[in-house]
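We did not get these values from a lab; they are worked out from the coordinates using the rules stated. Worth saying up front: this structure is predicted, and the values here are computed from it rather than measured. Cβ atoms are built from the backbone, for glycine too; each structure is taken alone.
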Structure P
Amino acid sequence: MMMPDGALAMPAAALVAVLLDRLLGEVRRFHPLVGFGNLASAIEKRLNSRRLAPGLLAWALVVLPFVALAELLRPYVPFAIDVVLLYFALGAQSLCEHAEAIAKPLREGHLDEARQRVSWIVSRETSTLDESGIAKAGVESVLENGNDAIFGTLFWFALLGGPGALLFRLANTLDAMWGYRTERFNLFGRFAARFDDALNWVPARLTALTYALLGQTRNALACWRTQAPGWDSPNAGPVMSAGAGSLGVQLGGAAIYHGQVEIRPPLGSGPPPAAADLGRAISLIRHSLWLWLAVLFAIGLLHA
């Protein structure tokens, strides 16, 4: 099989990786990110003295060798390296499967099962959630993780190839592990959190724009403009407000984290989400992914 050359090589590799992700889903055993997480945990336990410098050193020790190795290997088989790295870095099919596993029992009225399923992908307390609360938690997770697991990865892949996708995914994983404002991680994990914010700044806004274009555009843009500044995360705010506005639902509000009730600013506009809206969020993710691939091919054709 002839490999595409020149400007179309990267979008072709992206398409193959997305199709592999769709057909095969997430690696069930020996997933590289699981091994990476175990390595990161071991290094954190050894180096975490609750100071900034050891956190920076730990981040470099965990991330940079893998990215450097990918960069060294890529010139020999660039297409294959790009496909493999993007396939492992993408989480589109896994995200949609987890969301559908919540939506199905929710549609059928099996709230206990739906609560258990949603607890696997969110950090809030789920044991007392009603149907709307479960749907809200699921929709919020789908919209936010759409950027983290899919579009941020694709953005850095488009810029730097497979090593760029790997860099983004590993940095995002460390932010999820270390980027907490707790006594243990406030200083140690600060670089991981800030670096992930920097990597995510442009992709998050492109994701928000994509969500807006594929739904209630005017409402999504208005929610993005007025609501995103009130959200704690500089990147989750645009993504979730635009996504909620695009779907025409109201997110945010009260949620219980670690036994404490947090009142979060509202996101979007309209009624609280129901089970059907979780399915609509999945569709928004899938349509956004195909739009990004189309844009990548259009850019490649312009340069060809």
Structure Q
Amino acid sequence: MTLEGIGELGLLERIKPYLSAGAGGDDAAVIADATGFVVASTDMFVEDVHFDFGWMSAEDVGWRSLALALGDLAAKGAQPLWALTSMAMPNRWTVERLTSLYGGMAGLAKGLKLAIAGGDMSATDGPAVLSLTVVGHTTTMPLARAQAEAGWTVAVTGPLGAAAVALRERRAHRLVPLIDEGKRLNQLALCCGDISDGLVREMEKFAAMAGVGCVLRAGDVPRAAGASIEEALTSGEEAELVCVGPERLIAEAGLRPVGTLTQDKTIKVVDARGADLRLEKTGYDHFA
């Protein structure tokens, strides 16, 4: 059996026996300490899969990669503290490309008071790979996806699809992680996730971990300028967050409701008449 076609969630099920108890349900690990909770997450970015030097500058690649990695901390309401960065790169790279890439990461890190604390470097004949581990801290215990309940409201923090428009237009998209917004939403006891693989795919993750389903109302999903409905539903690499919680808390947070969690595990997208909306894809999955 090869990895192709299993899907990311299917692979997660197969490696769960080798993970610590309670691990694997969210995109970030939450570990209690004497002052609150340490939140840690790791992300990998592969040349020609996640970034393309043909139309992106090295500085844009660095900024964007760190911003996406920090989305997991934003979703858990954690203040970023430090990051480890590891690179595998071809020897044909120029020194300027490497330093510009780190310059992009440092530009974002400075504004967030995040320390790039170290990492590793290696040579490769294949495409470049950037691996980022980010660590933050919060005094509020974040809710895990597994704690989501049927009947809760689904909402998003803002317009979706900007990343898809930028990709289509071959221009850099310097997103900024919603760190402060994530803190506010977690303090209200909402369960949040970053939209790294698309809104529909994120709801599939909630379904897998909490045993709930979801009905998304396509017409209520806010769209970035130039984005289609399908792009808003399935485009990943967003700075915006998806949050679930009781209707009163969603209203208190001032978020825009876009759906409801249901008893079954089915993820449905409906139009204004309540009819099923068929999508060409549900989001991005490396192993689909």
Structure R
Amino acid sequence: MKHIKFNKTLCGVDFFLNVIEKDITNRAEIHNEPFRADFFQIVFINQGKGDLILNDQSISLKKNQVLFISQHQNYKWILDPEEFHATFLVFQEDFLNDFFSDLYFTYRLHYFYQSKLPLYLQLPDNLKTLFTDQLKEIKTELVAPKPDSVHLIRSILYYILARLNRLYSEKHHISISDMNENMAFQFRRLVEEHIRDKQRIEDYTTLMNISRITLNKAVKKQFNQTTSEFLKARTIHEIKMELIYTNKSIDELSLEFNFSESNHLSRFFKMQTGLKPSDYRVGYQNGSFNP
């Protein structure tokens, strides 16, 4: 799997943020191989024929579609470069959190770090045009910055991200998060950092120095899941990604996820999915079931 790092020099901008057009003229940057990137990508499809394999989802590309790729997610483009044209909004997490002076900004957006719901939206023509024009304005400020460019970029970017979050939330009937509440989002960030070595609720209440009841109340309010359900779902997602994208044995995964024995991992996986890990891997590879 190829790992991509954000490079300001190659992007030709002074921010860890950029707007990039991809089409037939730079098709070499789109490969039919799996990738992981250390930045977020929001992809606005202008024209597309093919698929994006994102984690365990297969998304058929369509005009006026917007795709959400979180940092360190596994993805693979399978497309006809002659039929592909898209605008990429890319940025790093630390940059965005610093840019908005909010330590948990990316964790408040429902389409990032999402492992349950579809990672795309279909936009009407008027909204697609609106977002396209706003991205062009950001690009102009990035290429030829002026003293007040940072303020314009911040305001336009905030609008795009917040509007997409509203659209995504409405599409999937999710309550829009209270931007002033931090506890649930602190938990979500800690889970993303530690899920491979910490799967117990007590691990996180200790890190956050709060009670189990207080944490569960905050998580339930924001994500409509108990803390236990959240941790189980996130753990299963990580194990699935290893089963799909690596050849690691069940014994190796047991050690990696801190299960004392491989049969404990297999039992946990089957209780959550109805399948043994080995059956999930084979079934996904053969395309015999829809993950």
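A compact table of results
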| quantity | calculated |
| --- | --- |
| At a computed 26.2 (mean count of other Cβ atoms within 10 Å over residues 66-73), which of P, Q, R | Q |
| Given 4.2 for distance in nm of label points 7 Å out along Cα→Cβ at positions 58 and 226, calculated: source structure among P, Q, R | P |
| Structure with the greatest value (metric distance in nm of label points 7 Å out along Cα→Cβ at positions 74 and 130, set P, Q, R) | P |
| Source structure (of P, Q, R) for helix-only ellipticity at 222 nm (-39500 (n - 2.57) for each DSSP H run of 4 or more, over all residues; to 500), computed value -14000 | R |
